[in-house]
Structure I
Amino acid sequence: MEQVRETREKVIQVNGLFKTFGNNAVLKDFSLDLYRGESLVVLGKSGSGKSVLIKCIIGLIRPESGSIHVLGQDVLSLDHLELDSIRMKVGFLFQSNALYDSMTVRQNLEFPLRRHSFHLSQEEVNELVVEALQNVGLEHTIDMMPAELSGGMRKRIALARTLILKPEIMLYDEPTTGLDAITGLEIINLMNTIGKKYHTSSIIITHDMKCVQLAAHRVAMLIDGKCYATGTYEELKILEDEKIRAFFQ
């Protein structure tokens, strides 16, 4: 993927993060920066701590030590209301999609608007729902239930719901997991299109090398709980380090 041509303003700064679960140290002095307009892939094996990292970033998990700044704010010092305010600016696409099975697509997309944007009229809500569905090419599903949708369609609807609040930052947790190769490629292309359209900054958690190759301006290798190496896909691909080469074989 072509290198990002954006400002070097840091929108996320993670420094010296430690997180353990019992005797298992998942993150060990992990540090990472995300720049405005950048699409950064965090690459690591399953169970390496990738999802723990982004849950720490949005305050769902609290680390033992270290610091996290999102859009200039110290996440670990924020109270509940302040965290909610930050989360409105940070979209989180869950690996499971986290759609409400008892709600239609329309109701799923309306939910974050009802929760965070009390000032909107019904007409404004309708316009935002239609726009979000147009962004993912699924306007015709507006009155369908999640159970009526394919896996790829549910992923698109989950993305539409995340985008409806126009977040400045997107966090993607294994966006292609469980999808066939063609559908996975469609999701990757959609992520790239959304990033360009809304100038979002993104962290993508994955072990899918096709996603890394096509979606990343820069790659951070999460190995042994640390940010082991960073660089573009092409830069990392030619390194002789055995721990890095294992991902590119």
Structure II
Amino acid sequence: MSAKTKQEHNANAVIAIEHLSKAFGSLKVLNDLSLNLFPEENLVVLGKSGSGKSVLIKLIVGLLKADKGSIKVFDQDVTTLKRDELDVLRQKIGFLFQSAALYDSMSVRQNMAFPLERIRKDLDEKQRTEKIMEVLESVGLADAVDKMPSELSGGMRKRIGLARTIVVDPIIMLYDEPTTGLDPSTSDEISQLILDVQKKYKTASIIITHDIACARIVANRLLMIQDGTVYKEGILKDFETSDDKIIQSFFKSI
């Protein structure tokens, strides 16, 4: 790819990462990694434990600072932004943590209202309530609006965590192991929900997962990290038909 073609290619991306490196002491986690995420695309990132997948998305939202490289989100380089600029950019990004990270002392309604009151200040109380119910309906849990997190199953907590993330209308979604700890049936439901969110809200998403069943449902494109950099990227068929022993071993071991 020529320099001009590469520049045009990156310009179409909502996230464009180039030559990204991150180490913790002597441990190199990411090493010269580059990737693009395009509008309304679900990009699944695969890799063994410790390969840097979760570090990658924390770098994207500025929770960690890169050692080298650039991370452009909507053409803004996260590595150079000031705190207030980063806070504004984060309002366009939804981050679903592994644990769903609900506030245990708040009801579902209060959990949903918390980000709305801080980010969507243009909405009055009636509009906020309507928005909360609309999004809860989209994840199939409108009847749980007044429940406490302790009253919810693991799958329900994931759904509410996702609802709380999309209630502020993010353009980009980052999912960190969204099906971890769930039974196969519930995992499939969450995977289908990720696909539904993409279609309904037209999000571009990076999905970090070990779950090949999840990847098969949600991925438009896949990327595998090995030794801190991109080992392979392509569509699901490229991975499933690969004769590469590392890829074959990974798919068989999941």
Out of I, II, which has the highest value for mean count of other Cβ atoms within 10 Å over residues 58-65? II
Can you rank I, II by distance in nm of label points 7 Å out along Cα→Cβ at positions 98 and 146 and just name the one with the largest value? II
Looking at distance in nm of label points 7 Å out along Cα→Cβ at positions 50 and 66, point out which structure of I, II has the largest value. II
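Values in this text are rule-based calculations from the coordinates and carry no lab data. Every value quoted in this text rests on a predicted model; they were computed, and no experiment measured them. Cβ atoms are built from the backbone, for glycine too; each structure is taken alone.
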